[in-house]
Structure I
Amino acid sequence: MSKKNNAGKISPKSAADSIRSLINKKAGFNASFNLNDRSPTEVKEWIPTGSRWLDSVICKGQLAGIPVGKITEIAGLEATGKSFLAAQIAANAQKMNKLVVYFDSESSIDPEFWRKAGIDIDNMIYVQALHVEFVMEKVQEILAATTEEKVVFIWDSLALTPTNKDIEGDFNPNSSIGVKARILSKAFQKLTIPLANAEATFIILNQLKTNITTSPSEAMVNPYVTPGGKTIDYTASLRIWLTGRKSKASRLLDEKGFQIGSEVKCTLKKSRWGTQNRNCTFKILWGNEVGVQDKESWLEAIKSSDHIRQSGAWYSLVYQDGTEEKFQGKNWIEKLENEKFHSRVLQVMDEEVIEKFHNRTGNAEDFYDSDSSND
């Protein structure tokens, strides 16, 4: 019963509690919340991406990653590391005791690749993405069936997954125009709230395609588009675009000159945490080793800091007490093995990448992607 105050009136808090109870009773589940007690809108956990630099630019004021309970799109050009990044995220999700369900439309994942990425393939679920409707139905069924497990869905990829009409129909592209977009629109209207309530994470891999338009100005401002309509643009809380340079400098070579990796540039095309258009770069390994060259990218992230001084090939890291430690870029990884040096580097990185952006200090242009073409 609602409590009355001294004047005989029902208090606003008591009335709100009663109405919440009524809504939840009618719904048959918790659909109304006191946001001070529990908030399905709040991200309580983040899954590391494998790149500390990327994790540092996703959410304003904190070290983050992929938001648990939300939808994330990772879209990229060809050979920019979409599946590699997804593998790192899957491995990190497992370390957090989450169940990974991987929908694969490309049938190109090698189990050995996953093992090298750190994934326990015995404790993940691999599903062939037969068609878009199948993927959406399985996500809905798994959400309804699981109560304890926190699930991470990875869909690789939306662009290459056909609709049921594509499978049953002919090869005429005009016969199924707009079908995938309409299916996704309906599906995410049904799934967005259940994903949040179950604290389940949905990561959608997608392709960046050339924006074919008759408007030169439009092509310059928006050189790429993603297939699947506009639904993901609206429902995803985080959208990461992966691009890469074609120059030799972007290639990662071994001691004999064989290419074992490449550079990738990440740009946040959408972020509900106030960080849209922030970017970072790092290199991915896809040769004998699989993964993100994470620590190697930290020097680039903090180069402009007042705590890093450069003279030719030599750098100096300035400690809090004013003392300096000299090193060369080629010895960066070796230097990071020193606990004192490593700790100071992370301190400087948090200050430069997270705190300065959060406090709006320094030059704003240093934090954003100034290249609208994303090349």
Structure II
Amino acid sequence: MPIEHFTAQNFRCLENIELAADPQYNLIYGKNASGKTSVLEAIAYLGRGKSFRGAATTDLVRHGQQEFLLFGRVQDGERTSKIGVRNSQAGLELRIDGEGQGGMAALAAALPLQIIDPDVHELVAGAPEQRRRYLDWIAFHVEHSFLENWRRFRRALKQRNAALRSGASSSVLEGWNTEFAELAVAVDQGRRQALAVAADALVEAGGELLGSEVAFEYRSGWNEEQGLLAALAGSVERDRQQGITQHGPHRGDLKLSFDARKARKLVSRGQQKLLACALVLAAVETAQTARERPLLLLLDDPGAELDKDALGRLMHRVAGLGSQVIATSLESDAPLFPMAAKTFHVEHGGLREVG
């Protein structure tokens, strides 16, 4: 299973909690503002090195304390790893089996996870950056070379933008353009390959959750008929004025629709949530197949904005993944899983196993 044992100290309202997880289904229940979401946030932080709620470190450290500590024991087949994260105003410190190398990418590889929370609809309705991160997450798990290509591209983008702002000559910019375009195409191809691998799962999940055909189209961030080098040359004056590069995979997007309607504008909030859930579940399924191991799926109040039938379809799809699931609910008997879940109660910053 992805995570066997987890502890958190001084994370948000959580003073000192311990969770021995079931390999399949886990339910954390409690009143509103009791700390349910904070438990999921802490677990996700262990696998991402950042808050999925966008919180700064100062907001994550428990009031009156200087730092928070997270620890998890995770399994990958026969191998067990120990992950530790400490964070404070001094910065992030991480250890995987005693080693501190690899950064956030090492955390993501050691504890791969996805999250469905009440804001998941923003994956559909929000800014393109969220959909780029979604594609990059899949590519990271299915394409071995993607991470290095992505890192090199980000460096090239930063350097080209610095050259634009410093007033570099046209010949200097042309030199950056060649390397930039090379790396941009590598990132673009990685995203397209990842989307191709996930396509069947996405169509199937969308059809099951929404009852209609889902369509998607990746747009590279430049005029593909024109070509990236030509696009860069044609926009050089505008790039100089704004001090940023206008064309490239950092401007890419994933366009989504179902029943021939644009998902961002022409469908309800509930439909957006179901489509976003389909995206997340398809990503989990794709990564599990590529990595040949179950992933961790965190569900924060999965029934929010969904009627009983829609929630049933979602949880049926979740059960079919074979992932380890940790979900939150107001009630201890929430009918989320096809079998009894290991249950935990959170209250006043503490967590205890029930039953």
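Values in this text are rule-based calculations from the coordinates and carry no lab data. Predicted model only: the values in this text are computed from it and were never measured. Cβ atoms are built from the backbone, for glycine too; each structure is taken alone.
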With helix-only ellipticity at 222 nm (-39500 (n - 2.57) for each DSSP H run of 4 or more, over all residues; to 500) coming out at -9000, pick the structure among I, II it was computed from.
I
Suppose distance in nm of label points 7 Å out along Cα→Cβ at positions 198 and 334 works out to 2.4; of I, II, which structure was it derived from?
II
Comparing mean count of other Cβ atoms within 10 Å over residues 182-189 across structures I, II, the largest value goes to II
Quick one: distance in nm of label points 7 Å out along Cα→Cβ at positions 86 and 166 came out at 3.8 when computed from one of I, II, so which one is it?
II
Given a value of 37, 26, 18 for semi-axes √(5λ) of the Cα gyration tensor in Å, point me to the structure among I, II it was derived from.
II
Test item: Rg and Dmax of the Cα atoms in Å, for residues 46-149 alone calculated as 14.3, 40, pick one of I, II:
I
Ranked by FRET efficiency 1/(1 + (r/R0)^6) of positions 118 and 158 (r between Cβ atoms, R0 = 35 Å, to 0.05), which of I, II sits at the highest value?
I
The value 27 for relative contact order in percent (Cα under 8 Å, 6 or more apart) was derived from one model only; which of I, II is it?
II
